[in-house]
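Derivation of every value follows stated rules applied to the coordinates shown; laboratory data play no part. No experiment lies behind these values; they were computed from the predicted model shown. Cβ atoms are built from the backbone, for glycine too; each structure is taken alone.
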Structure P
Amino acid sequence: MLAAKNKSMLDQLINTGNKSTRDGFGAGLLEVGRQNSEVVALCADLIGSLKMQAFIDEYPDRFFQIGIAEANMMGIASGLAIAGKIPYTGTFANFSTGRVYDQIRQSIAYSHKNVKICASHAGLTLGEDGATHQILEDMGMMKMLPGMCVINPCDYNQTKAATIAIADHHGPVYLRFGRPGWPNFTPADQKFEIGKALLLSEGADVTIFSTGHLVWKTIEAAKALAEEGVSVELINIHTIKPLDEAAILASAKKTGCVVTAEEHQMNGGLGDSVAQVLARQLPTPIEYVAVNDSFGESGKPADLLDKYGLSTQHVIDAAKRAIARK
């Protein structure tokens, strides 16, 4: 009965067409700009890649092209926040974190500035640009900063909603999204709630917590497992920090074993956060679907996900291992 109910819920998660999460950011930035006149945007010479042109066309006086000077962009954003503006910075994820970590720590996080650090082209799905651009440690870097909110939405609709929602959150935010066209399956009219996990399907045999692009891979895996009679509880953890600990504990207690799935290093990402919660409060068998202490390489996104252990089949295998450990 549980497996049948689980399969029915999974069948409702339908891809309505591939759209990139960076396009969701561009759409959300325009919408939040219309809603709040204090929103301003900054970019480090990547307007097209960050899909910021629509905002610029409508609000040219609220946009600042900083050029290839990302550290300076963070300093300017901090100053704009002091002046009461809500700055959204835009560049690639590796430039948004690794290149400017000192400026973020000292000028934004330490003084809890109201800056929204918006980071595109994250993870292996960046594809052909290769290891130097496929940052896989960014969520870990950012979640370790005190007071930093870290959000990793799963599709176009959720990214648009998150981009709008973070304007109402006072304090620094790291919003992570990607380059490729990706299945779009969450509601277009959703209200994004920071720190609130989303239950995608109920189950009894294993819980899969996933984030970002890997949410769709876990949906595919859960559907395949349901065909084998395995009842999967599937939860979208779009906010890495603050983490919905109550949802994690309730589901782990129910199913007795856990899988985490993310397009990030195993160390420092979602799996690391979930494991800390469980270790402190509810020791539970856990398996990880993540990059295992490795840089990426140039290649097609699907091929890279498969090579580095992030494919649908890898999620299925991890779920079976977790169940076997109960």
Structure Q
Amino acid sequence: MANSEHLALLLAVVLAAMVSAGIIWAIRPLLLRHALARPNERSSHRVPTPQGAGIAVIAATLAVAGTMIACAGETGLKIPVEVFGATLFLTVVGLRDDIKSIPVVPRLTLQAIAVGAVVLSGSGDLRMVPACPIWIERGLLLLAGLWFVNLVNFMDGVDWMTVAEVVPVSGTLVILGLLGDLPQPTTTVAAALGGAMLGFAPFNRPVAKIFLGDVGSLPIGLLLGWCLLQLGYHQQLAAALLLPLYYLADATVTLLLRLARGEPVWAAHRSHFYQRATDNGFTVWRVVGEVFALNMLLAVLAIGSAMSPSAAAAVMALATGGLATAFLMHRFSQSRG
């Protein structure tokens, strides 16, 4: 990429951060009156706290990324438009769920519509496993995308957790875009999303003054999932798995353990490893700090796997990332007393 494109990505980060922070500052008094998240059995907070900052994060991401993609004169704008439309649709679903909970089946159906639109937005030439029939691949991607959107929501349970995840992942996606492993529109979206989360971060630092809400966590999961999908389409499967590995592992292992215990998986709970860590004596700062450090390691491994043509190097990176993730989850599950 040329220097002008580098500057454009930096500008996307800065503008998205400023727009996100400005909107949050403007709407927080309104959210204090009408969108309080009250503590429940899943919560880590103890006092009612406004939620809905995701409105600002998504608005900043789509506005900045959309403007810069259009100004760059990118061809093939059909895909970003479809993805942006699905993101807005899921934002409305999340907002409705924040105001009044949507039953499980309709909620999953609406989410599947948004994920399906994203999965089908790519042409038939974009394949992860060319030997696999396209209908099987797209079906599996739909299920994976639906799970990813929900696990991002599940993992948004302590202050700064989503910041500690999205900022390293989006930053790494920008680097991989600069290396040529992502299309320019996807790289721009990743830069804008990372910037918007940086604008949100000061308001969500422990103890948080505002939460994302489902209006933020669900569409953030969709946008991140789309970016990772593009990485997979560019045959960087190891990198696409490494970047969200902690979220994938914590949420999936927690789900399997709850199923094994016969617990209703749709009910609110505090069984995630990062939640157990706070119950086991870890401070919120320690939890998000260690998750951030792990994500930085996973980012290095992802970049290394993308830069190496060797399949053995990709397998080694995945094994190293898996061991580091398992070690952190084990630490979180042990009492510090």
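As an exercise: relative contact order in percent (Cα under 8 Å, 6 or more apart), calculated from one structure in P, Q, equals 25. Which structure is it? Please list the in-between numbers first.
Values: P: 20; Q: 25.
Label of the originating structure: Q.
Which of P, Q yields -24500 for helix-only ellipticity at 222 nm (-39500 (n - 2.57) for each DSSP H run of 4 or more, over all residues; to 500), as computed? The value was obtained from structure Q. Each of the structures P, Q was assessed by FRET efficiency 1/(1 + (r/R0)^6) of positions 37 and 205 (r between Cβ atoms, R0 = 41 Å, to 0.05); the largest value belongs to Q. Source structure of the calculated read-out (volume of the Cα convex hull per residue in Å³, 116) within P, Q: P. Given structures P, Q, which gives the highest value for volume of the Cα convex hull per residue in Å³, for residues 141-228 alone? Biggest value here belongs to P.
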